[in-house]
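The following blocks contain the structures, represented as structure tokens.
What follows is calculated from the coordinates using simple rules that are stated; it is not laboratory data. The structure presented is a predicted model; accordingly, all values stated were derived computationally and were not measured. Cβ atoms are built from the backbone, for glycine too; each structure is taken alone.
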Structure P
């Protein structure tokens, strides 16, 4: 099935970056710019191509039959946002309990323009003691994949500014909703 989707994405003129993640079994993946629901589709195909065990935190409310088994099969991890649960602790626990796992986040938290990123991904990487892979999608050049590996320094604001700088070079499906240069200058 994966080869069919990879063929399909190529049919539409897309490429998957050749930079394959190596030497790391666990990481937080920061994907950007996130401006469309199509990002998920293209991302899933890319992760399948890389043979990466990609996981996504999804609100527990969506895990009803028949959607629940499908979401789990696609890498969904249910989280309960209604209770006073610590989602960071849940994610760290999941990373610690699994030998191989790439946990994917879109720090904008929305497909609309959002200059203030959610920082949970960063704290999850720190507490789980895993690096951050920078993943990207570029609709202008029709390519997506892994840019590079980043190890958090502990300076959250400086590190997020760096991640935004890297991801600002890529164009989302809705460019005006992506990272703006004034956010990083």
Structure Q
């Protein structure tokens, strides 16, 4: 039985147009989201690792979590949703990181901000590098859309999710972000 301050964490894998993703959740909301790993078994192993000190067990998603999975599938298939309605469990995440995630989550699909712009919006204008490090630890990519944060020159630098920059570029293409996935004249 979970301790009162450590709610149980449930997890499920699900197919999407980009591969098998995984979601872990508590009664509070989504605690972890995984983009596809190299294999389904690797995705399963990663999502079932302890989450902020809590045991994780596979379960059948119901209610808001089942709805979240359907909207994530649709989003990855090109029916864009900002996914902001999905509740999150940020228990145990430092205040600075939560602030970065809040600003990042407000970026609409098809739009981007720079690391410096995120830093300025949280009141730390010289903390672009710290913002990048925080986004590298983001346990809930796509729902907290760290792929929408770019270098100041609009270039792709670093993406810690499986597939790295290729995955980041693919997500930006799916979201029809200007400058990504568009044909060029030359």
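Odds and ends about this structure:
- Relative contact order in percent (Cα under 8 Å, 6 or more apart) derived as 31 - corresponding label from P, Q: P
- At a computed 1.23 (Cα Rg over 2.2 N^0.38 Å, for residues 121-168 alone), which of P, Q: P
- Structure (P, Q) behind the derived value 0.60 of FRET efficiency 1/(1 + (r/R0)^6) of positions 129 and 177 (r between Cβ atoms, R0 = 35 Å, to 0.05): P
- Value 23, 22, 17, calculated as semi-axes √(5λ) of the Cα gyration tensor in Å, assigned to which of P, Q: P
- Computed 3.1 for distance in nm of label points 7 Å out along Cα→Cβ at positions 89 and 153 - originating structure among P, Q: P
- Comparison of P, Q - label where FRET efficiency 1/(1 + (r/R0)^6) of positions 97 and 137 (r between Cβ atoms, R0 = 25 Å, to 0.05) is highest: Q
- Computing FRET efficiency 1/(1 + (r/R0)^6) of positions 25 and 113 (r between Cβ atoms, R0 = 30 Å, to 0.05) across structures P, Q gives 0.65 for structure Q.
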